[in-house]
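Scrolling down, you'll hit the structures one after another.
Taken together, the values in this text are just the output of simple stated rules run on the coordinates, not laboratory data. Values in this document were obtained by computation on a predicted structure and should not be read as measured data. Cβ atoms are built from the backbone, for glycine too; each structure is taken alone.
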Structure P
Amino acid sequence: MDTSNLMNNKKLTTKQYVVIASMLFGLFFGAGNLIFPLHLGQLAGGHFALATVGFLVTAVVLPLLAVLAIAVTHSEGVYDIGKPLGAWFALTFMILIHATIGPLFGTPRTATVPFTVGVAPLLSKNMQHTGLLVFSALFFLAAFLFSYKETRIKDAVGRMLNPLFLTLLAVLFFIAFLHPMGNALHQVATPDYTHAAFMNGFLQGYNTMDALAGLAFGVTVVTAVRSLGLKKNSQVAAVTARAGVFATSAIGVVYILLIVLGSTSLGKFKVSLDGGVAFNQIVTRYLGAAGHAFLAVMLTLTCLTTAIGLVAAFAQDFHKHFPKVSYTAWLAFMSFASFCTANFGLDTIIQWSTPMLMFLYPFSMVLILLSVTSPLFKRDGVVYAFVVAFTTVPALMDMVGAFPPVVSASAFGKAVVGLEHTYLPFSTMGLGWLVPALVGLVLGLGVHFVKEHRNATVAAPEKQALSND
C-alpha cells in the first residue's frame with residue numbers, strides 16, 4: 001500500500017481543527033487583548049458600536065490577513081514573507097520582528113502585565129521588586145517547559161491552557177451579563193469618541209500588536225499543522241487559513257463582549273486610567289474578595305499562552321536560519337532574555353520599545369497586504385521594492401516621534417514630526433505611511449505590467465516560429 005499517497009490525501013477531523021484554532025486563539029490572545037477592548041468600551045460609552053467596528057478592523061482583520069499571508073505564500077515564518085526583497089532584507093526583518101515582540105518588548109510584557117495588574121496589588125510596596133523577580137522567573141520557566149517539545153505546543157495551548165482560560169472568561173461573562181451594571185447604549189462617551197468613535201477604535205486596535213505577532217507565529221502554526229501528518233504545502237496552507245478564520249472570528253466575538261462589558265461598567269464606575277484597573281473593579285464587584293485572585297489567574301493564563309507562542313516562534317525561526325545553535329538553546333536564551341527585560345519594569349519597556357514598533361508596523365502592514373494579493377502580480381519583487389522603499393521614510397519619522405522626550409522633544413525630533421504632519425496625510429493618526437505606500441504600489445505595479453507586456457511581446461514571435469515548424 002502507498003502510505004505516502006494516503007498521507008498526502010489526509011484530512012483533519014473537526015476536533016483537530018478545533019485544537020489548531022484554539023492554539024492560534026491562545027497565541028494571539030494575551031493580556032492586552034483582554035484589557036484594551038474593556039477600556040475602549042468605557043471610553044466609547046454609548047458610541048461603542050462604531051468604536052467596535054474600528055477596533056475589529058485593526059485587531060481582528062489585520063491579524064487574520066497576517067495568517068492568510070502565511071497561507072497564500074506557503075510561507076513557514078516571517079522570513080519567507082520578506083523573501084521577495086532578497087535574503088538580506090528577509091533576515092533583517094525577521095530579526096527585528098522577533099527582537100521587538102520578543103525579548104525587547106512583547107514577551108517581557110506577557111509577564112509584567114499579569115504581575116502589575118493581578119499580583120502587585122496583593123503585595124506591599126517593599127516587596128514589589130522581589131515579587132516581580134520571583135513571578136517572572138516562574139512565568140518564563142513555565143513558558144520554557146511548555147515550549148520544550150515543539151510538537152506538544154498545540155496540545156499545551158490548544159487543549160489545556162486556552163480552554164481553561166476561556167472557561168474562566170465564560171463564567172465572568174455569564175455573571176456580568178446576567179446582572180449588568182447599566183445599559184451600554186445610555187452611557188456617556190468621552191469627547192474623542194463622541195465625534196470620532198470609529199477612527200479612535202481603529203487606532204486602539206494597533207495596541208494588540210497582533211498583526212506583527214501573526215507573522216511571527218506563522219512558523220509555530222505551520223509546525224503544529226505538519227505534526228498532524230499533513231505534508232503538502234497546499235494542505236498546510238488551507239488548514240492554516242481555515243484555522244485562522246475560526247480563531248480570529250472567536251477573538252472578534254470576545255472583543256465585542258468585552259467592549260459592551262466595559263461600556264455597561266460606566267453604570268457603576270467612572271472611566272478608569274486603563275483596562276487593567278477597569279477589569280479589577282469589575283471582577284471585584286461581581287466576585288468580591290475572590291475577584292482579585294480570579295483576575296490574576298485569568299491574566300496569567302492568557303499571557304502564558306502568548307508567551308509560549310513567542311518564545312517558541314523565536315527559537316524555531318532562529319534555529320532554522322542559525323542551525324548551529326539548537327532549538328532548545330535558542331529557547332533558553334529567549335526565555336532568559338525576556339526574564340531579564342521584564343525586571344526593568346513595564347513602564348520602561350514600553351517607553352523604549354514603542355519607537356521600534358512604530359517603525360516596524362508600516363513595513364508589516366504593507367508586507368501582509370502584498371503577500372495576500374501577491375498572486376495578482378506573481379509575487380514580483382519589483383512591486384515589493386517600490387512599496388517598501390516609499391514606506392521607509394514615513395516609518396522612520398514615526399519612530400523618531402515615538403521616542404521618549406529626550407529625542408522626540410528635541411529640536412531634531414520636533415522638526416521631523418512637524419515635517420511629517422505638514423506633508424504626509426493621515427500622519428496625525430499614525431498612518432503617514434499609507435499614501436506613500438499607495439504611490440509605491442502604483443509605480444511598482446506599473447513597472448511589473450510593463451515588464452510583463454514586454455516579455456509577452458518578445459515571446460510571441462518565438463511561439464509563432466515554433467508553431468510553424
Structure Q
Amino acid sequence: MKNQVSRYIEDFMAGIQSRNPAEPEFYQAVHEVVESLAPFIVENPVLMKNKILERMAEPERVIMFRVPWLDDRGEVQINRGFRVQMNSAIGPYKGGIRFHASVNLGILKFLAFEQVFKNSLTSLPMGGGKGGSDFNPKGKSDNEVMKFCQSFITELHRHIGPNLDVPAGDIGVGGREVAYMFGQYKRLRNEFTGTFTGKGLDFGGSPLRPEATGFGTVYFAQEMLKTRNDSFKGKTVAISGSGNVAQYAAQKVIELGGTVVTFSDSNGSIYDPKGITTEKLEYVMMLKNAIRGRIKEYAEKYPEAEYWEGSRPWKAKCDIALPCATQNELNGDDAQVLVENGCYCVAEGANMPSTPEAIKVFHDRKILYGPGKAANAGGVAVSGLEMSQNSMRLQWTPEEVDAKLHSIMINIHETCVKNGTDASGYVNYVNGANISGFHKVANAMLAQGLV
C-alpha cells in the first residue's frame with residue numbers, strides 16, 4: 001500500500017509538472033494536497049477511475065488578456081490580466097483579484113487551487129477561482145488606479161456574473177479598487193447585481209468584510225488553543241504583514257487579551273517589546289490605509305520599537321505566530337527559530353505563507369499549525385455571506401455577520417479535527433483541511449458526470 005501511494009504521488013506530480021512548466025507555487029500547493037489525499041484516493045477505485053483529483057488540478061477555464069491604460073502623463077501603459085476559473089462543481093467561481101508586480105499565471109493557479117478547498121470548507125455554495133494583474137497600485141494616483149481598473153473590467157466583464165464568477169479583493173485590491181471595478185461592470189452590463197464582494201456598505205457590501213480574514217484567523221487559532229485548554233489571554237503574538245488581514249488579526253488578539261509585538265511589510269519589520277496597543281494599532285491603520293506609508297514609520301513615531309531592515313518578524317520571541325503577508329514568507333529556518341523561542345501555535349492569515357520545510361518543523365515538533373486554506377477562510381466566508389445578502393436584497397448587522405463568521409470558523413475547525421487526528425491524537429490540520437475540502441467537491445463532480 002505504501003509503495004502504491006508513493007507511486008501515485010510521484011506519477012501525479014510528474015504529470016502536473018509536465019503540463020504546467022515553470023510554476024513552482026502551483027506545484028507546491030498541489031503536492032501538499034496530493035500527499036494528504038493519496039492514501040484515501042488509492043483506497044477508492046471510483047476516485048482513481050474518474051481521475052477526480054487530476055481534474056481538480058486542471059482549471060476549467062483560464063482567461064488571459066492585455067490591459068492598456070493611460071497614466072497621468074498621458075503615456076500608454078500595458079499590463080497583463082488573468083482570471084483562473086478553477087472549479088465550479090459546488091457553486092459559481094469565487095475568489096479574489098490580486099494586483100501586484102509578482103502576479104503571473106502560476107501564482108494565480110496556486111491561489112485558485114487553494115480556493116477550491118477553502119471555499120468547500122466554509123460549507124457555502126462557492127466554487128474556486130482567482131484573478132489579477134501584474135499592475136502595482138503602489139505609487140499610482142487614484143485617477144491612474146481608476147483607469148486601470150476600468151480597462152481591466154472592460155475585458156473581464158464578459159466572463160463574470162452573480163451566477164458565474166464573483167470576484168473579490170486580494171493583495172493590492174481593497175475597497176477603492178473593488179468600487180472602481182464594480183462601477184465599470186455596472187456601466188457595461190447596465191445592471192446592478194452582486195457580481196463583486198468587498199463592496200462599500202452603501203452599495204451592497206457586507207458589514208465586517210474588511211475585518212473577516214483577520215478575525216477568522218484568530219477565531220480558528222482560538223479553537224486550536226482550546227484543544228489544549230489554552231487561550232490568547234496573556235500570550236505574546238507575532239504577526240507578519242501590516243495590511244487589512246494583519247491589522248484586524250491584531251485587533252482581535254488585543255480584544256482577547258493577547259499582546260501583539262510585530263508587524264512587517266516588504267521592506268522590513270517592527271518589533272515593539274511593550275506591545276502594540278489599540279492606540280498604536282490605530283496609527284498603523286492610518287499609516288497603511290490612508291497615506292499608504294511604510295511600517296518603518298512606526299519605529300520613528302514610537303522610539304521604544306525596533307525596526308529590522310530587510311528582515312521578517314520571526315526572530316521575535318512569541319507564543320503564537322500569525323503569518324498574514326504573502327506566500328512562502330516563513331521558511332524552515334524561520335520555523336526552527338520560532339519553536340526554539342517558545343512558539344507553539346501558528347495560524348496562517350495569508351495563502352501558503354509557510355514553506356514545506358517550515359510545515360515539517362511544525363509537525364515534527366507537534367505544535368498547533370493551522371494552514372491558510374482553513375485558518376484564513378473567514379474572508380471568503382463573509383464574501384459568501386455578502387452574496388447571500390445581495391441575493392435577498394438586505395443587509396445584516398455587524399453582530400449578525402460576526403456571529404455567522406465565528407460559527408463558520410468553529411465548524412471548519414471541527415471538521416479539520418475530525419479528518420486530521422492521527423493515531424497518537426495529534427491533529428494534523430493540513431490533512432484535515434485537505435480531506436474535508438476534497439470530499440464535498442469530489443462528490444459533486446462524481447454526481448455531475450464527466451464535465
Structure R
Amino acid sequence: MITEGDSLQHVAQGTVPVQGNGSPDAGPMIALARRARHASRVLAQSSSSDRDKALWAAAAALREMAPAILEANARDLEASTAAAAFRDRLTLTPERVEAMAQGLEEIADLPDPVGQVLEEWTRPNGLRIRRVATPVGVIGVIYESRPNVGADAAGLCIKSGNAVLLRGGSESLHSARAIHAAVQAGLRAAGLPEDAVQIAPDADRRHVADMLGAAGLVDLIIPRGGRSLVERVQAEARVPVLAHAEGLCHTYVHAAADPAMARRIVLNAKMRRVGICGATETLLIDAAIAPSLLPQIVADLADKGCTFHADERARAIVPELPAATAEDFATEWLDAVLNVAVVDGVENALDHIAQFGSSHTEAIVTSDESVAIRFMNGVSSAVVMWNASTQFCDGGEFGFGAEIGIATGRFHARGPVGVEQLTTFRYEVIGNGQVRA
C-alpha cells in the first residue's frame with residue numbers, strides 16, 4: 001500500500017520500491033498496483049450495497065458515455081489491420097455497449113460472495129470453526145482484442161471485493177480507456193475509491209512485465225488472449241496465474257444423434273461467432289452416421305462461408321473437402337474454418353480429444369444417455385455439453401452475469417470465472433477460553 005512517506009510525485013513516477021519483491025523504479029504499473037493495493041483494503045471492507053451501487057452507476061455511465069466509447073472504438077478499428085474474425089472481437093456497437101451495461105447490472109443482482117460461510121463445524125473441545133469467503137485482493141487482468149473484457153473484469157472484481165489492474169491490448173487502447181472512465185464514474189458515484197480499477201496508461205509492453213513481477217502487490221494474474229500471451233505469462237509470472245488456454249473445442253456427433261439437432265448444434269457451435277474461445281474448431285462424427293449426415297452438415301456450414309480441413313475418411317464421403325494435417329487438428333482457428341474427422345464410436349472420439357484438445361469445452365450430440373455419460377466422464381475439459389452448442393460456455397449463459405475468462409487448469413477455478421471464483425477463504429475459529437494442552 002502507499003505509506004505516508006510515499007510522496008504523490010514518487011507514486012506517479014513509479015519510483016516507490018515494490019512491496020514484496022524489492023524491485024525499485026519498476027515503472028508506472030507498479031505505482032498503479034500500489035494504489036490498487038491500498039484501494040483493495042477499502043473495497044474488501046465495503047458493504048455489498050455500496051459495491052452494487054457502483055455497478056449500477058457504472059452501467060448508467062456506459063450508456064451515457066456510449067457515443068464517446070464508440071468514437072474511441074472507431075479509432076481503434078481505423079488503426080487495425082487484423083483479420084475479419086479479430087476485427088469482430090475488437091468491434092463495439094451500440095448493442096454491445098448496452099450488453100456491457102446489462103452485464104454489470106446482472107452482476108450487481110447476484111448474491112454477494114464476500115463473507116459467505118462456506119462450511120461450519122464444532123470441535124469436541126467446543127471450538128467453532130468456519131470457512132468464510134474473502135476477496136483475493138488485487139487481480140491483474142491482461143487481455144487482448146475484446147475491449148468489453150475490461151468492463152466484465154471490473155464488474156466481477158468490484159462485486160467480489162477485489163481491486164483490479166487492467167492491461168488491454170494495444171489494438172483496443174482507446175476503447176479500453178473509454179470503458180474504464182465509465183467504470184470509475186460508477187465508483188465515484190458510490191463513494192468507493194477509483195483506484196480500485198486501474199488501467200495501463202499506454203500500450204508499452206513493459207507494463208506486462210511489471211505486472212508479472214509484482215509479487216506482494218498483485219495477488220493473481222488472469223491472462224485472456226492467444227497462446228503466445230498465455231505461455232509468456234505462465235513462463236514469466238512471479239504471481240499466481242489463473243490460466244486460460246486455447247479454446248480448441250470439439251463437437252462429437254454420435255451415431256444415436258438426432259440428425260436435425262446435430263445440424264443445428266454444429267452450425268451454431270462453429271458459426272455463431274467464430275472468433276470466441278467457445279467456438280467449435282473440430283467436428284468429430286461417428287462413422288455409422290457420417291455417410292448420410294456429414295454432407296448435410298458440410299453444406300450447412302459452407303453456405304455460411306465456412307471452409308474445412310478433413311481427414312481421409314471424411315474426404316471419402318465428401319471428396320471436395322481439403323485434406324487435414326495433424327497440425328490443423330491442433331490449431332485454434334478463431335475463424336470460419338472447421339476441422340472434420342470421422343471416428344469409430346465414443347472411445348475413438350475421446351482419444352482424439354485427449355490428443356488434440358486444450359481442456360476448454362467439448363460437446364456430444366446423442367440420444368443415448370449411457371454414451372453421453374461415458375463421454376462426459378471421459379473428457380478432462382473444464383466444460384462438457386450434452387446436446388448443446390459449445391458456444392454456451394460463457395459466464396453470462398451460466399448465470400454468472402459475466403466472466404473474467406475460462407479457466408482450463410485443474411486448481412482453484414475451472415470453466416467460466418465469475419464472482420464466486422474470484423474469492424478465496426479464511427478460517428475463523430471462535431472459542432470461549434480454550435487453551436491447547
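Can you spot which of P, Q, R the value 29 was calculated from, given it is relative contact order in percent (Cα under 8 Å, 6 or more apart)?
That value comes from structure P.
I have -15000 for helix-only ellipticity at 222 nm (-39500 (n - 2.57) for each DSSP H run of 4 or more, over all residues; to 500), calculated from one of the structures P, Q, R. Which structure is it?
Going label by label, the one that fits is Q.
On mean projected area of the Cα convex hull in nm², for residues 131-354 alone, which of the structures labelled P, Q, R is highest?
Going through P, Q, R one by one, mean projected area of the Cα convex hull in nm², for residues 131-354 alone is largest in R.
Just checking, which of P, Q, R has the largest value of Rg/Rh (Cα atoms, Kirkwood Rh)?
That would be structure R.
Between P, Q, R, which one scores greatest on mean count of other Cβ atoms within 10 Å over residues 259-266?
When mean count of other Cβ atoms within 10 Å over residues 259-266 is computed for each of P, Q, R, structure P gives the biggest number.
Upon calculation of distance in nm of label points 7 Å out along Cα→Cβ at positions 163 and 299 from the atomic coordinates, which of the structures P, Q, R produces 2.7?
P
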